[in-house]
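These are the structures, in C-alpha cells.
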Structure 1
Amino acid sequence: MKRLLFTLFLTFVMLLNAQTLADYRFLLQKGEDSPVASKTLLESSKRAFDRTGKPIYEAFFAVGNFFMAKHAMNPISKYSYFNKGKRALENAVKSDPHNLEIRFMRYISQEQTPGILNYSQNISSDRKYILAEYKKSKDQDLIKRIKMHLKL
C-alpha cells in the first residue's frame, strides 16, 4: 500500500513538473533508495532546467544522474550517469557559485562519491562556505537539512 501511494505521489509530482523546491527536495530524499524517484528527479529537473536555464535545476539534474548511477546495473551506464552528473553539477556551481543549496548538493555528492572516482576536491571549500553562509539563509527547510547533515 505504501509503495502504491508513493508511486501515485511521484506520478502527481511528475505531472506538475515538480515546480517547487520542496518537491525536488522530497525527490532527493527518496532518490537514493528509489529508482522511480531518481528517474522522476532526473526527468523533471531536466525539463525545468531546459525551460528556465536556472542553475538550481541543473544541480537537481546532476544529483538525479548520481542516483541513477547508483541504481544502474551496467558499469558503463553507472560511469556515464556519474560523468553527466559531475559535469552538470560543476556547471551549476560555476553558473551560480553563491547558491548555498547548489554548494550543499556538491558537498554531499563529493562526500559520498567513492574515492576511486576522484571527485572530492571541493569538500573542504564547500564545507567552509556552507558553515559561513547557512545562518544567513531565509530558507528554513534548507537550514534544517544542512544542520541535520552536518550534525550542527
Structure 2
Amino acid sequence: MRKEQREPLHSYIIALLGIFALGFLLLVLFGTRVYLNTVAGQRGNDDRRALMTYLATAVHAYDEQGAILLGTGPEGDALILRDVTADGTYEHRIYLYQGNLVEEYTVAEEPLSPDTARQLGQTDAFFMKKEGESLFRVQTDQGSILLHLRSGEVG
C-alpha cells in the first residue's frame, strides 16, 4: 500500500476511536448522574421512613393505659409519653422546635427545655389528631401515620 493511501486510513481509524472514546465518556457521565440521583432519592425516602417509624415505635413502647398524651409544645402539638416508675413519673416528650422534631426525657413536673432536647429529624410540621377512641394520626412533612393503641384511649 502506498503512503498516500495509508494516511486517510489512519485518520479514519483515529477519528473512529475518538468517537468511541467520546461516547464512552458521555455514557459514564450520564450513568453517574443517574446513580447519584437514585442514591439521593433513596436517602430521602430512608429519612422519611426513619422518622415516622421512630414515632410509631415510641408510641407502641409506651402503650399502657394513660401513658400516651397529646399536649402542647413551644411550636404546636407535643406527644407526651408518660413513664411511671418507683422513683417517680417521667415524660418522654416529642415536639417541634425551630424546624426540627426534638425529644427529651425528663421529670414530669419540669418545663420543656427545647435548647437541650435531642434532634430527631427536620420537619416544618408536626400535628396530631384524635381519629377515634384509641386511634390518632401523627403528621409531619414526611407524611402521616395512623396509630392504634391497644391500651385504650389517647389522653
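Which structure, out of 1, 2, was semi-axes √(5λ) of the Cα gyration tensor in Å, for residues 60-139 alone derived from, given a value of 25, 12, 10?
Answer by label: 1.
From which structure (1, 2) was distance in nm of label points 7 Å out along Cα→Cβ at positions 20 and 84 calculated, if the value obtained is 7.9? It would help to have the intermediate numbers written out before the result.
Values: 1: 2.8; 2: 7.9.
Derived from 2, not from the others.
Of structures 1, 2, which gives 1.01 when Cα Rg over 2.2 N^0.38 Å is computed from the coordinates?
Corresponding structure: 1.
State the single structure among 1, 2 that was used to calculate helix-only ellipticity at 222 nm (-39500 (n - 2.57) for each DSSP H run of 4 or more, over all residues; to 500), giving -25000.
Details: 1: -25000; 2: -14500.
Matching structure: 1.
For the read-out mean count of other Cβ atoms within 10 Å over residues 76-83, a value of 18.4 was computed from one structure; give its label from 1, 2. Each step should come with its number before you reach the end.
Working: 1: 15.1; 2: 18.4.
It traces back to 2.
For which of the structures 1, 2 does the calculation of mean count of other Cβ atoms within 10 Å over residues 28-35 return 10.0?
Values: 1: 16.6; 2: 10.0.
The read-out comes from structure 2.
Read-outs throughout are calculated quantities, based only on the coordinates presented, and are distinct from any laboratory measurement. As the structure is a computational prediction, the values presented were derived from the model and not from experiment. Cβ atoms are built from the backbone, for glycine too; each structure is taken alone.
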